[in-house]
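Below are structures written as structure tokens.
Every number here is computed from the coordinates shown, using simple stated rules; none is lab data. None of the values given here were measured: they were computed from a predicted structure. Cβ atoms are built from the backbone, for glycine too; each structure is taken alone.
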Structure I
Amino acid sequence: MQRGFTLIELLVTVGIFAIIVSISIPLYAKYTHKAYRATVISDVKNTAISVEAFIGDFKSVPNSVNCPASGYGPASCDLTDGSNTLSDAIYVSKDAQIQYVKEPSSCSGLDSYKIHGIHAKLDGWGYCFSACNGAYLETDGSGCP
């Protein structure tokens, strides 16, 4: 008697494997999408903390800065108001971009700012923080409203 697998047994095994793969690939894409969003949200919140630390230390709102990271790794950017500098204050994760914009006298007569974050692998989605009203909100990726 010969030992081995029959053609039917092999086809059933391949069929089961194909079903498992067809279920897991969309789930994997969903989880990576959520991870990219969480990365941008974290970068925006950390930038807001850094800006508030700068304001607390120097009693001045820093100048606007655009801080992009490459596809090869993270980046960091400095915050400055022209005379004071906080080195490597903004950390941006791989494939993300943070745009910090100083807004003169937009609320309560004080200088304010907005922070907008996007990810290269998430088209049409962004995350924004407005210091004027202290609100975080999702955007279409084109900037803070």
Structure II
Amino acid sequence: MDERHRELLRQFQVIPAKADKIMRSITSEYLNDTTLKGYHMHYIFCLGRSEGISQMELSRIVREDKSRVSVVVKELREMGMVEDRSSKKTAELYLTEKGRETYAMSRMFFEIFVGKITSNLTPEELETLINLLKKISENCDSLLDDDSS
């Protein structure tokens, strides 16, 4: 492995941990007076973008196992953020009015987060970064599709 590949691998390992710490800092600053936790915001954000999905679909989106998703969804239901409109034939999770208000706040958190971590990039560098990440993501999708075949 050449030095560039080692550095790329290192960055792929450290950036998520650093990003998680920054996001926790942002959410704790704004959620200090509530019972909501940072991980709740991630679930609310995902549900806000994909209302009506099942817990299994949510599990795939948030990349957590089904039992963890079940616990968090139960917490969100108890807080009045999520309602489960599941029937025998369908499994559907929706945000309540309170959940939709919190979703709007979660979007603000993610905008603050992205603004902070990209503040030292020029608009051109940001555009290049987005394009490169899209290419890497597409390549990952392709590799994953090949593995499932």
Structure III
Amino acid sequence: MFDTLHAWHWLVLGLVLIGAEALGTGGVFIGTAMAAFISAILKWIVPDLAWEMQLIIFSILAVIFSATYYKLFRKLPKDAEDHPNLNNRSAQMVGKTTTLTEALLATGGKIHFGDTLWSVQPDQAYEAETIVRVVRADGMTLFVEKAE
């Protein structure tokens, strides 16, 4: 039934795991794939290595390489808190100013910032050509007031 493992078995397993990793698993299979490649090399060096010993070596190496990967390469960047609004476009707009091209009603309206049309909620009605500043954002709505 199951009495031998050849080096090419380990090589194929390693390639399959690298292929699975390429699908976007985020590093889950890297350590195990490295263990399979090392097991293939070991089987080529020691051709009489029993399949039981190969599985034991593979298992130990998989745990070591996976733990090493998570310890060394999966650390979160320490400066992640330095840019809390990195992927929050509306929060990045806070503090920016623009000149209104048309009158803005007290009930709200829309204004252009760059190439984006934003929904805005002013603190009062404003005439065209008024310079307004974004004071806060809630979802895709910007809250504006007259810039001083």
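When distance in nm of label points 7 Å out along Cα→Cβ at positions 24 and 128 is calculated for each of the structures I, II, III, the largest result comes from III.
Given 2.4 as the derived value for distance in nm of label points 7 Å out along Cα→Cβ at positions 32 and 104, which of the supplied structures I, II, III does it correspond to? The structure behind it is II. Which structure, out of I, II, III, was log10 I(q)/I(0) by the Debye sum over Cα atoms at q = 0.09, 0.12 Å⁻¹ derived from, given a value of -0.38, -0.66? Here the read-out was taken from II.
Looking at FRET efficiency 1/(1 + (r/R0)^6) of positions 64 and 136 (r between Cβ atoms, R0 = 25 Å, to 0.05), point out which structure of I, II, III has the largest value. Going through I, II, III one by one, FRET efficiency 1/(1 + (r/R0)^6) of positions 64 and 136 (r between Cβ atoms, R0 = 25 Å, to 0.05) peaks for structure I. Comparing structures I, II, III by Cα Rg over 2.2 N^0.38 Å, for residues 8-55 alone, which one has the largest value? Comparing I, II, III by Cα Rg over 2.2 N^0.38 Å, for residues 8-55 alone, the maximum is at I.
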